[in-house]
Structure 1
Amino acid sequence: MVDDSALDFLIKEFVNIYCKMSDIGLDVFLEPPLWFMPIDNNVAKKEAAKYFLLAASLHDNEVTGSSRNVRVLLDDFHDVFESKLYSITNPKEFEIEVERCRSSFEFFDQMGPKKDEVSKILADVNVFIKEKAGGDLIEHAKQMMRTGKKPIDLALEFCTIHRMDKRHMAKSWIYLRWVVRKHPDLGIFDFSPKDLMVPLTTPTLRFVAARELLTDNHELELALSSSEKISNWWENTKALESAQKVLNNYAISLFPDDPARVDFPFFILGRWLAGFDLNKEFLAKTITFFVEKYHKIGTWPIRYLIERRHFNKFSCDYNVGANSQLEIPVANFLLRNGMKFEYEPIQFWWVKEHGVIAITPPYTPDFLLSLKFRGKKVLLEPHGVWDELKEFVGKLGTFRKNYGEFFYLILVVPEDFMETIRKLDPQQKVYDQLWTIGEFPIKMNEFRSSCSTY
């Protein structure tokens, strides 16, 4: 039985560790780059206010899929439209580019079933900026403050934007957290952080379930067990409002002057918890694991990524997502068979062994599948490069030693690699299963039948 006060102490420590990390949407060190950052002048601030409202409006699983897709989409749109990105009010002007981006994502991360609504959302945001905010969101917020209004009043104004109505109010609170809180957020609006609410998103909802904050927690856990069930849950206004209130009150109990401090740390936890048991025991195990790792290595043990561009020597261009001679057939097979995946979404860190205090290069797995086997999430690692193979094999072994209790690793290699890898790893510490690329389709179908999905 987990003691609530001890768990809350752990949660608070975790939040204080991860609240110092930039949100993946704001991080200047992640690709693709944010062309207007760092924000060091008024022009950059005004553009940031517009850009991040567009970004928040697209944070929608049913539209863009994963939140990491949002930054990639807006980067592509800016390449094409430049400053017109913030002034286009006719959805049709976005449609061709949306279709092009959608097709380019196939080896990266799938968009949502309502992806066709991207154009309408972006155009609606620009209408709001032009007609309601007079082209300047920062000045608009200042005018609201002069009349005694608070963040909730601006959030309610955003309800006129397509898919930013009360059911999708989390988008408004994501935006307001970005623009109100100081570093690592932007701090370009002068509202008080005390008046912010914690966005209720699918990741933060997983935290609500795992912390068992609701009286009908089992019902919420069931809803989170599939995309169809959780989609239906979001239509239940009463349940949504109850969960939002409980989450916000809990955040206030931890950080009364800054409840939104928990948002990105709970996002980190919520993404990690996808597919795992949503209860206090597993939550305590996870947070203890992260906190101990952090204190051991002196940095965040896991980091969620957005896009890692790869140079394509055949086209002299940079591709998004899977690109090697082994990765592409693996991605194609997964797509053809309706197996959801994310390409290189997460990075794992650790320190060297034998008392050496040094952080080793991190490991970024290729494919994270929405499959779970024997209680572990499934990773696919196609590898066909001879250079530094011994070092790569050693890195996989270290990864499994550090994170193997949570992940099941399948290594996929060319036929002529098998003997070498078995010699390098005679005790099979590097992988859970080793397949050749030739047998991959058969093996994957057989393996899939033994897995659960999430």
Structure 2
Amino acid sequence: MKIRNSLLWGTCLFALSLSCFASSDGEIFRQRREHLISKLEGGIAILKNTPVYVRNNDVDYVYRTDSDFYYLTGCDIPDAVMILTAGSETPFVLFIDPPSRMAALWGSRHYTPAQAQDTFEADTVYALENLKDKFSELTGPRKTVYYDLKNAEINDLMREASKSRWGSKPDTFRDLLPFVHQMRMIKSPHEIDQMRHAIEATCAGLNESMRAVRPGMYEYEIQAILEYQFRINDCPFNGFPSIVASGPNATILHYEQNDRLMQSGELLLMDVGAEYNYYGADITRTFPVNGTFTKEQAEIYQLVLDAQEAAIDSMIPGVPAYHCHNASENVIKQGLLRLGLITDAESRWQYLLYYFPYINHSLGMDVHDVGDFGRTRSGGVPLEPGMVMTNEPALYFGENWIATFRRGAPRRYQVEPDSVDAFLQEVMPVYKKYMDIGIRIEDDILITPDGNEVLSKNTPKKIGEIEAIMREESIFNR
């Protein structure tokens, strides 16, 4: 995998289609479909791809195919419908909307039924307008249909099928997605390779951002530098909108405006991820705009880093996901007590003024990927080799957090309002020292048979390493 950092590399990649490519390896998708069919006890599975959405007037949003649909088909045709049937001569049937002459002229890539059958290795392809007529025929004697119960269009089709007076009709409808999501939780070597590429492109973007940032730049200038690195490293899309948050914006968890002028003495928090062949990265780094951490910034940063390292050490097969959060939480409590930001490390609520988001989520085709990793004290699903998880502890010292905490803590944590007020009064002088500091550190972690691998290790996160790379010259400000 060759990751590029040079501005001199040609811009020909921008001529690539804005639609991601169908995989040339149809065997991967065929094996997935066969595995799914084996779990459906002779039933029939139906899944519909996402439509194109209008952005404004006659302009559409950039299209992103449904992850579950692509996982099983490799197909990125909007509104396409997949039907899988066990024991049939045509186990994989696609329904697509063939392009009209005008759509072919004005739109992007389109497929005729014959082209779609060849490209996606379907057994049969029909025009989408024939779905209702063909559904009963394809269902045959099968009585159970598995589909996405939240899809309104397929729900309408199922209601019609259940009321049909002609031929056999299904009498049981079950949710298909838990079966697909169970498969998606464990990543294959092929999937991990796609994720490695997206993660390396993201590391390249973050590293160049650290070199390039200067006081007096706008957040969106750094976003442009970051995403340029994505594009020249074969990632035409982000996995999610880039968060480029400076100063007080770093205390807003999902800030996305990216339009503030950055000042010396502030921190810049970047929560970002490229997407490669439908697989994404999700990495966060926080660093000083002027290249040097202040004493207060370094104190909070080191505490978050220590908490993250404790959590990563606990990410091993068999350990429930919530235990990783607990490991970070213990470090955070002791650090906050040492800094005078809480008065009792055993308190079940004081530390939640600063440290409240759950620190793990799965990663894959979606930035918050499938899998229930249990935000409960029971710990949730145990980690298994092949899972890819993020680990993202954070501490926030926003100006508005105090009022929000004062209002919400009594009800949420069942604590007396007077106790909350007394706590806030005691810690407020210390809190003000750290005002507007928001620090999040996030890495992408592959669970391996004997532990874990930090896939995002190629972008620095130790204080000395960050300050060192920020002293390097960037190709963008020579």
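Quick notes
- Winner on Kirkwood radius over Cα pairs in Å, for residues 237-444 alone once structures 1, 2 are ranked, highest first: 1
- Among 1, 2, which structure scores highest (criterion: Cα Rg over 2.2 N^0.38 Å, for residues 221-340 alone): 1
- Of the structures 1, 2, the one that 1.7 was derived from, the read-out being distance in nm of label points 7 Å out along Cα→Cβ at positions 333 and 365: 1
- Source structure (of 1, 2) for semi-axes √(5λ) of the Cα gyration tensor in Å, computed value 37, 27, 21: 1
- helix-only ellipticity at 222 nm (-39500 (n - 2.57) for each DSSP H run of 4 or more, over all residues; to 500) derived as -11500 - corresponding label from 1, 2: 2
- Read-out distance in nm of label points 7 Å out along Cα→Cβ at positions 381 and 421, computed value 4.6, structure in 1, 2: 2
Read-outs throughout are calculated quantities, based only on the coordinates presented, and are distinct from any laboratory measurement. All values derive from a computational prediction rather than experimental measurement. Cβ atoms are built from the backbone, for glycine too; each structure is taken alone.
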